[in-house]
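**Student:** Below you'll find the structures, each written out as C-alpha cells.
Read the figures in this text as sums done on the coordinates, not as results from a lab. Quantities reported herein were computed from a predicted structural model and do not represent experimental measurements. Cβ atoms are built from the backbone, for glycine too; each structure is taken alone.
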Structure I
Amino acid sequence: MTKVIRIANGQGFWGDSIDAPVHLVEYGKIDYLTLDYLAEVTLSIMHKQKRKDPNLGYATDFIALMTRILPDLKKKGIRVIANAGGVNPKACREALLKVAKDLGIAGLKVATVTGDDILDRLQEFKAQGLQLKNMDSAKSLFSESLEMIAANVYLPTQAMVDALDLGADVVLTGRCTDPGLTLAALIHEFKWSNQDWDRLAAGTVAGHILECGAQATGGNFSKWWEVPDLWKVGYPIAEVSEDGSFVVTKPEGSGGLVTIETISEQLVYEMGDPHQYITPDCVADFTSIQLTEIGPQRISVTGVKGYPKTPFLKVSGAYHKGFKATGQLTISGPRALDKAKLCTEIVWKRLDRAGIQFEHRDVEYLGASTVHAGIAAIPLEPSEIVLRLSVKDRDKRKVERFGRECAPLITAGPPGVTGFAGGRPKPEEIVAYWPALIPRELIHWDVSMESI
C-alpha cells in the first residue's frame, strides 16, 4: 500500500485562531501539525522584545497552545514543526520543556534550528565587500547609515529535516520559508533527494497551499456567500504520497469549503512569477499544477514541475524609519462628509500655524468609498464618516504634537464629532523592509535538541 503522510497547518500567522490547531489534533487524523507564526514585521517585533528581555523574542501564543494540545500530541504521535522560535528558538524550547514537565509528560524531544539571524554579522559581510542590495531599489545596505532592527535569512528546508532526522517530536525554527514547514516533513519521511526538483516543487506547492490556514478552505474567498459554516471553518490538510502528488482536504464535519476555486485562490497568493516560484530549495513552476476534484472536499494536486535552486538565499531585513501616528474620529449627522473635511482643514492649519510640517500625511474618509476610491461611487449623503488622519516623520516630537490636535475637535470643531477612538494618538516606530540576496555558502545553520 502506498505510504501517505497527512500534514495539517493550524496557524497562518501570529494571531490566527487559537482553536484551529486544537481541532486539527482532535479530529484531523494527522501525522504532522505545522504552525506558521512569522511575517517580515513579526521578526522586528520579536527583536525589540528580546532587547527588553533576553527570555523573549518568540511567539508566546505557541506556548499557550502547546499547553492545551501536548498530551494529545504525545498520545497520537503527532509531530510539530513551527517557526514559533522567532529570534529566540532556545528560549522558546525552554518554555515548552517547562510546560511538558508541569504536565508530567516525559520523553518529549524538542529541537531548535538557528543560524537565520544575521543581524550581528552585517559588519562582517560589509568587510567582505558584500552589498546586500535592496531588491526593489538596488541600493546597497551599507551606502547609508541605517538603524537595522532585524536581518534574517530564509534558511533551506534541510535545516528542519536535520532536526526531524534526530528524532525530534517538536521542531522550533526562526525564519524559514512558510512552505518549508510542510516540505521538511516530506523530505524526512520520503527521503527525497535534494536534487529531486519535481518532488521538492510538489512539496513546496503543498506547503504553499497550507501555509495561510483557512485561506485554502473558504476563508478570504471571493465567493464568500457560498462557504458553509465559516464560523467553524476547518483548516487544511494535505495527504501526500511519495511521488509528490497530494490531496487537499479538511477535517470531516468542519465548516468551510475545499474546491478547485478555493485552492486556486490560495495558489496565486503572493505567487509572483507563476513560472518561477523561488525558494531556497528549488524553483517551482505553478503553471504546471493540475487540480482535480476527486470527491466532496477533496482536491487532487498533480503534475508539479520543479527546477534547480538558485545560488542565493533571501534576507529579510528591517530598519528604523521614523515615527507615525493615526487619529480617528467618528462624525455624524447631516453633511457628515463636509464636516469631516472641515475637521481635516482645522487640524492641518493649526499645525501649520505652529510651524509644524510632516514628511508625509494622509487623510481617509471611511464611509465615502475611501477603500475603493475611484472605483465605487460616493454615497450622496452619508450619515456618518470615520475620519482617519495620519502623519509620518523622523522627528518624534512633531508626531507627538500632531496627537494633541484630534481631541480638541470635539468642542472646537463642527458639531457631530461623537467618537474619539483609541485615545490620544501616540508616536509608533516605523519599521521599513529591506529585502536582499546573499550567497548561500555564507549561511550555516545549527541544530540542537533537548528532551525531558
Structure II
Amino acid sequence: MSGDGLQEVRQGLRMASAPDPQQLAAERQQLTAIAGRPFFGRVRGYLKFVGPGYLQSAMTLGSGTAASCLFAGAVFGYQLLWVAPLGMLIGVLVMGVIAQQTLSTGARPLPSMATYAGRWLAWGWAGAAVLASIVWHFPQYNLAAAALVDAADAAGVHDVHPGWGSLVVLVWAIVLSLLYGKSPALVKLYERVLKYIVWGIVVSLLWVVVHTKTDWGAVFAGFVPQLPASRGAISSVELAVSGIAAAVGINMVLLYPYSLLARGWGREHRGLAKFDLFAGMFVPYALASALLVIASANTLYQAGTEVTPKANITTLAHVLGAVIGPVGGRLLFDVGMVAMALSTITLHMLVCGFVAMEWFGLPFGSTRQRLCTLLPIPGALAPFFWSDYAVWLAVPTTIVCGAMLPIAYLGFLRLQRSAAYLGADRPRSRAGEVVLVVAMLVVVAFLVSYLLQKLSS
C-alpha cells in the first residue's frame, strides 16, 4: 500500500497520527522472534500486543447483543447460552481468514474485492455495510431514548416522551460527527469513557451472578445447542438468529481489515492477529454475553417475571435492581444501555463516512464526507413509531442485518481462491475456504429456519 493510501485509511478511521516507524520495526522483530517459540511462549508474547480484537468486542456490545441476551435469559433461562459464543466463534474464524488475506497482501479490501472477486460483490459489500448501519441505527435510538426517559423517571421527572430522549441523542451524535478530525483527543476520551461504562455494566452483571442463585449444571448444559419451544410471542429461533447476527455485523467485517492496515500491521502480525481475535474479541464478548444471559435468568426468569416483546426498560432493569437496589440498579442499567447504544451509533456513523471516503474518493473531513456520516440519523425517528418495543426492536432489525452477511463472506471466499490476489500466499490448505462456506451455510440455515417458522405461524 502506498504511503498516501495508508494515510487515508488512518484518517478515515479517526487515527490522529501514523504509528511510529521505528516502533513498528521493533515490533516486527519481536513478533518474528515470538513466532518461533513454543505455544505457551507465543501466548505470553502476544498478550502484550492485543488491540484491534478487543476494540471490536467493545464495539459490538450494542442493542442487538443486549436485547437477544436479556430476552434469552428472561424467557428461556440458561437454554440459549450457546447462541452468542457460536455467533462470535463464526465471526472470529471468518475474520481470521480476512486478517490472513489483508496482512499477506497489504492491500485495501474494497478495491481488492472489486478487482479480484467482482465489482458487483464489492459494491454489494459496501452498500450492505451502509444499509446495515442505517437499519441498526433505529434500535440504538429506541434503546437510548427509552433508557434516558426511564432514568429521568427514576430521578423524579415523569411523563417524558421518548422523542425528547431521541432528540438529545441525535444532537449529541451530530456534534460528535463534527468533532472527528478536529478534536481527536476529545473523541478518544469520549470513546474511552463509553468503553469503561459498558465494561462497568459487565462487572455489575458478574456481581449479580455471584450474589444470586445460579444452577451451574444448567449453565453448562445451556452451552449445548438447543431450541426450546416458543413461549408466548417470543420464539427461541428468533432469538437465536438475532443473537448470532448481533455477534458480528457486516459493517464490523468491513472495518476490521482496515483497522489492521491503519495500525501499520503487516505479514509479521499474522499470528498475532489470529491470537488477538481469540483473546481480545471472542473471550471478552463470550464472557459479557454469558453474564448478561445468566444474570437475566437468575433474576427475571427465576422470579417468574412476564417478559414480552413490549417489555420496558424498567422491567428489564430488575436484572441489576435485584441486587444493587431498585433505584441504583435501575439508573446503572439505564446508563449502561445508553453507553452501549452510543458506542454503536459511533461505529455506524464511522462506517457510512468511511465507505464514502473509500469508495467515492471523498476527502476525509470534507463536507460531503461528513454528510455521509449522517446517513443513519433517520434512526432517531424510531421512538416516535416503536416506543412500545424499546428493547425488542433490536431483535428483528438485527435479523435483517444478519441476512446481509453472506455477501461479504462470498466476496472473501472468491478472494481466498484467487491466485492473482494472494500470489505465493495462497494457502495450499482449503481450511479458509471451508470456514467461509460453513459460515455462510450456518447463517443461511438459521435464516431459513426463522422464515419457515414465521410462515407456519
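**Student:** Out of I, II, which one gives 3.3 for distance in nm of label points 7 Å out along Cα→Cβ at positions 31 and 287 as computed from the coordinates? Show your work: numbers first, answer last.
**Tutor:** Working: I: 3.3; II: 2.4.
Structure of origin is I.
**Student:** Ranked on FRET efficiency 1/(1 + (r/R0)^6) of positions 71 and 87 (r between Cβ atoms, R0 = 35 Å, to 0.05), which label among I, II comes first with the largest value?
**Tutor:** On the way: I: 0.75; II: 1.00.
Largest value of FRET efficiency 1/(1 + (r/R0)^6) of positions 71 and 87 (r between Cβ atoms, R0 = 35 Å, to 0.05): II.
**Student:** Identify the structure, out of I, II, from whose coordinates distance in nm of label points 7 Å out along Cα→Cβ at positions 127 and 279 was calculated to give 3.6. Please list the in-between numbers first.
**Tutor:** Values: I: 3.6; II: 4.2.
It traces back to I.
**Student:** Using relative contact order in percent (Cα under 8 Å, 6 or more apart) as the calculated read-out, with 18 as its value, let me know the right label among I, II.
**Tutor:** Working: I: 18; II: 35.
The value was obtained from structure I.
**Student:** If helix-only ellipticity at 222 nm (-39500 (n - 2.57) for each DSSP H run of 4 or more, over all residues; to 500) comes out at -23000 when worked out from the coordinates, which of I, II was used?
**Tutor:** Numbers: I: -8500; II: -23000.
This value belongs to structure II.
**Student:** Comparing distance in nm of label points 7 Å out along Cα→Cβ at positions 263 and 423 across I, II, which is largest?
**Tutor:** I
**Student:** A value of 0.20 was computed for FRET efficiency 1/(1 + (r/R0)^6) of positions 215 and 255 (r between Cβ atoms, R0 = 30 Å, to 0.05); which of I, II is the source structure?
**Tutor:** Numbers: I: 1.00; II: 0.20.
The correct label is II.
**Student:** Rg/Rh (Cα atoms, Kirkwood Rh) was computed and gave 1.02; which structure, I, II, did it come from? Walk me through the numbers before you get to the answer.
**Tutor:** Working: I: 1.02; II: 0.96.
Checking each candidate, the match is I.
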